[in-house]
Every structure is written in structure tokens, then in C-alpha cells.
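No lab work stands behind these numbers, since they all come straight from the coordinates. Fair warning: this is a prediction, and the values are worked out from it, not measured in the lab. Cβ atoms are built from the backbone, for glycine too; each structure is taken alone.
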Structure 1
Amino acid sequence: MFSVDINPILFKIGFLEIRYYGLVYVLGVLLTYYYLKRKKVLGENELDRLMLYLTAGMFIGARLFGIISQGFFILFKDPLEFFRIWNGGMSFFGGFLGGLIGSYIVLKKKIFYIGDFVVVPVSFALILGRLTNFVNQELVGRITDVSWCINFSTASGCRHPYQLYAAFSHLLIFLFLLFMSKRNYRRGEIFWGFVAGYGLMRFATDFFRENPVILGLTGWQWASILFFIIGIYYLRKIRGNLSDLQAR
């Protein structure tokens, strides 16, 4: 049994608070930009435009889905809550959809080719994101009596450290994508591998998460099943097309 008491504020500059949560999102964007620039898959102007639309779409989608999952009435009480990302409430599925829409506006038919590169740094950023969930003591796990259970100040009872389970699952996804990116692969294979892998891992780890259940599964587990099915479908489709093989 352990207890968590970590200050979510990294440091202060006057009235400005620098929090781990916001810092991780900025770091994720910078890592993605650096990775794409190093791979030289886009011209500088197109890369800048992509990062603008990708970041905006990801933020809007993640925040909107996150707030809806908590109760849309929050925005009616305090519309500015939409911008307070340091309070948590960012949804991966919403961020993924929003980022996909933003990327499509810029890339059109190149979206899955570039997506092969984008998901590598994104999967690493997800690791850091789950660790900040732990620091913020949000997205807590279910009550348990295992020896490594955590006492969170935000919830009663000793609970599974779901955030750490999720971070480890993202680490496995990142290492797999990194391995794939250094081999010959077909266009879109890494992107859809990420979609399928995330769906599988999220489905498994959410059994330990404290969330409302619908027909025996959490809402995000149902979404994960859809992610996994779509990812596997396109992976099978891609592997049947030998003309898209590319080396990196």
C-alpha cells in the first residue's frame, strides 16, 4: 500500500503556474514537430501548417470529448473551463479524431503516409500523459487489496494505479512502433498498427479503471473495440497491397 502526494505544479513565475499536465502537451507537440522535421517527409511550410491544424484539432477534440464525458453542463456553468487543461479532462479518442480531421485538412490523401511518422512521437507523449494523470491523481483505478495499491487523496479506498498500467501499455506500443519504423513496411501500416494496438491495450487496462459500466464494459472499452476492429481491418487490407511497400 502506497500514498501519493505530488504537487501538480512544477514551478511558479509570479502568478503564472507551470504544471506538469500542460508541459507534457507542449512537449508532445515539440517532439512531433522535431521528429517530422528530422524525417524530412514534408516541406517546412507544409509541416508548420500541419502542426498548427493537428494541434488545434487535437486540443479541441480532446477537450470537447473530455468535458462531454464528465457532463456537458460544465460548459454552461463556466465556459472558460474549456481552456483549463491543467484541471485534466482530455480524452484520447476526442484528441485522435480532432487531430485526424485537422491533419486531413492539410494532407488530404497523404494523411496515412504521414500518419506513419506522427504516431511514433505521439505514442511516446501518451506515456508522459498517463504519468501526469498519476501526478494529478485523476483517472484512478478500482478499489483493490493488492500490495501495490495506491491511496489517492482524490478518491476513497486503496486503488489500482491505473495510470501506471496505462503508461506501461503505451510504452509497449511505442517500442513496437519504433521497431516497425526501422524496418520495411507498407504505407499506413504503422498508423493502423497504432490504432489496433491502442484499442487492444486500452481495452485491457480499462478493466482496472474506475468508470461507469455499460453492458459489462466501460464506454471507452466499447470505443477501444471499434478502434481495434478498424485497425485490424486496414492492416489486413494494406498487407494485401504489395505496391505500398516502403523502406525507412
Structure 2
Amino acid sequence: MSKVITMIPVRLAATRLPNKPLRDINGKPLIQHVYEHVKAAIKGDVCIAAGDREIRDVAESFGATCVLTDPNLPSGTDRIATALKEIDPDGTKYDIAVNFQGDNINVDPAINNRLIKIIEETDCDLATCGMVFKTRADAENPNNVKIVMGLEKGETQGRAVYFTRSLAPYVRDVEKCPYQDYYHHIGIYVFKTSVLMKFPQMGEAVLEKREKLEQLRFLQNGCHVQALIVDKIKLIENAPADINTIEELEAYRKLGV
């Protein structure tokens, strides 16, 4: 059986919602809600990779394992790779690492169990997921990242060829490709730990810099990325999946959870 650890990267420096991880939601900080959801849903250990001492202190106060990392690390993937190296320096304690974002309060952590299974049953280096776009406007929005992959009708899993902010792939033989043929990337990742630990040493890739998408570093370094298309990701459908603004914070508080 694979040895799994879920890493939750967290830092305070959010431009739209300062101190976001420590914001109170009905008696608990945001990061505690996320930690408890993960702990209940995903097998294995859980560790918070903190970019600030304040986060570490709060995490330890509710009993979480926490590693303090450099606040200036360039990405969440760099943060969890650095924390994992401290926990498992020789790479023998864990086989699989889950990256679960620290603001994904309403994303179902159980999706990661399906991605863990993909890692265990295929030769891929990392697994991620996406959803079919619901509107063409959403598909054309450059803030919504697209997974480029060739799935036949009825297939729900395949190898990711590229990730892009552009509308892709281009379909030449029809005037307008239906939006259902485009896949919205959901930033959930499960890695082989051996691959994750190499990430900081890979160096920023050319395409990564152009698209501002760190997952392209894996592709440009020859990694096999497998993607699963899912029907839903939320625990509560009428609430935001994650929290980035004060409005989303208030919307979640009103749920009373």
C-alpha cells in the first residue's frame, strides 16, 4: 500500500484578502476548516507548509503538523516540495504527495483519493483533474486554465498534452467548437514524491513564464501528467469553491458550517 501525505501550502500574502488563512469562519480559522476536511477524507498524513510564523503558531494550536518555509518561495509547489524535503529528507517515508490548496474550503478532498489511485495504477508522474466548461464565456476567459487532452466520447481520463489560458485546441473543421469540448483545469495535484522533490531544481520553464502556469514546468521536463474529468468538485454546491474575496468569505460564513 502506498504511503501518502497531503501537503497544504499556506501563506499570508494574499493581495485580494490579506491574512486569508487566519480569517475566522464561524469560530475557526479558514486553514483549520481546510485541514479538518482533508484529515477526514484523504488517507495518510497531513502537513501544513506555512510561509509565515503566524500560520505555524495557529496550525500547531489546533494540533496540525506544520513546517515553516521561506515566505519568498515562488509557488505553492515549491513550498510543498521544500516542506516535504524537511519531513522526508531521503525520500523513503512517502510514495505519494497530495497538494491541496489552503483556501479550498469547499472543494471535496475525496477527489484526491481518485487521483491517488491513478498514480498507483498508471505510470504517470502526477495526476490532476478538470471539469467540462458550462458556458463558452467561461471557456474563453483566460483566468480559467484549459487542459488540452484528446478524449474520445465517454472517456473521463487521459494524458494532458498542454495547459493554457487560450481557448485550445483549435478545431479546424467546424465553425465553432462547442464549449463542452474544452476542459477547465482544477488546481488539484497528486504527485509521486520522487517527482515533486525534483521540482525546485528543474528551474522555471520558458512556457511556464509565458503562460504563468507552474504545471508547465513538469511537462517541459518530460513528466507524464494524467488528468481526470469529474462532474463536481464542491462539498456545498451553492457556495464558492475557494475563498479569494471578502464577499466569498461572507457567503461562506452565512452557511453556518
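Here are some notes:
- Test item: relative contact order in percent (Cα under 8 Å, 6 or more apart) calculated as 23, pick one of 1, 2: 2
- If helix-only ellipticity at 222 nm (-39500 (n - 2.57) for each DSSP H run of 4 or more, over all residues; to 500) is computed and equals -8000, the structure in 1, 2: 2
- Computed 0.35 for FRET efficiency 1/(1 + (r/R0)^6) of positions 159 and 183 (r between Cβ atoms, R0 = 35 Å, to 0.05) - originating structure among 1, 2: 1
- For distance in nm of label points 7 Å out along Cα→Cβ at positions 39 and 215 computed as 2.9, the structure of 1, 2 it came from: 2
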